[in-house]
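In what follows, structures are represented as structure tokens.
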Structure I
Amino acid sequence: MMGDFLSALPGYAMWLIAGLLLVSAEMLLPGLYLLYIGIAALLTGAITWALPIGIEWQFASFAVLAIASVFIGRRWTSSNAIDSDDPLLNDRIGRLIGSQVVLVEAIVGGHGRARVGDSEWSVTGPDAPSGTTMRITGAVGNSLQLENL
């Protein structure tokens, strides 16, 4: 029954339905890529409605429009980025800079270990005995850089 209904639809209607479904799915699964592909499908439907073209040209125009919409959309979103209230939200090491830590393993030869919260981290810095309180100044890879207070 559904197959009969779909086969009775003109080609442009299929593109428009697919575009609407993809744009709607973007609301449920945010990430912007379904939006771009949905826009390409809607534009392909509009082109197919205005210019009755064969299925090969429909897919070719969809492919070109999908690539163009992703390129234009990503460019627009990167140039119109929304400033965050918390820019270090996903930067754990960035949030640690300036914090004080206590060495659990002495820094000898520039390397040691320190307790940060409930975990231990590799650290680099000036030689210091275990139990010394130091300040985090940065990181190289997953090793925190420390300085004396």
Structure II
Amino acid sequence: MNNIEKKTYDFALPFVQEAGYEIYWVQYIKEGPYWYLRVFIDKESGVNIDDCEKISKQISPILDEEDYIDENYFLEVSSPGIERELFCEEHLTAAIGEKVRISLFKGKADGVIVAFDDETITLSDPDKVVQRSKVKSIRLKPDIVF
């Protein structure tokens, strides 16, 4: 996480937890000419649009008050979704045994995550060891058929 993402996480966490959710990830990203601050929330029973609206209304005033982001941005609060992106070690650990699509800088690799370390991700096929330095993104893909 970059500094803005970390600050947002720290400011939003107590409100999100008090409401019964967890923060899955925070992303601050420029897409085209616009900046987006995305707060992905989750809970065991799932997240719906009303949950996202509730959390957005709680954290938006805090972000306005703290005013630590120089650019104009759009705040988006959402569920990470069924095909959620795996951003960190904790996400990879939770995804062991799950079907994923790894987007590489050149190509892709599909499979079930068996193991990972600092340098590689091993998928269910023994021939599928992916170098982490070549990974662009990793997403759960429960609908993939092998």
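Some observations on this one:
- Structures I, II, by mean count of other Cβ atoms within 10 Å over residues 38-45: label with the highest value: I
- Structures I, II, by FRET efficiency 1/(1 + (r/R0)^6) of positions 14 and 78 (r between Cβ atoms, R0 = 25 Å, to 0.05): label with the highest value: II
- Which entry (I, II) yields the derived value -8500 for helix-only ellipticity at 222 nm (-39500 (n - 2.57) for each DSSP H run of 4 or more, over all residues; to 500): II
- Computing FRET efficiency 1/(1 + (r/R0)^6) of positions 30 and 46 (r between Cβ atoms, R0 = 25 Å, to 0.05) across structures I, II gives 0.25 for structure II.
- Looking at relative contact order in percent (Cα under 8 Å, 6 or more apart) for structures I, II, the greatest value goes to II.
- Structure responsible for -0.56, -0.79, -0.98, with log10 I(q)/I(0) by the Debye sum over Cα atoms at q = 0.09, 0.15, 0.18 Å⁻¹ calculated and labels I, II on offer: I
All of the numbers you see were taken from the coordinates with simple rules; none came from a lab. This structure is a prediction, so every number in the text was calculated from the model and none was measured. Cβ atoms are built from the backbone, for glycine too; each structure is taken alone.
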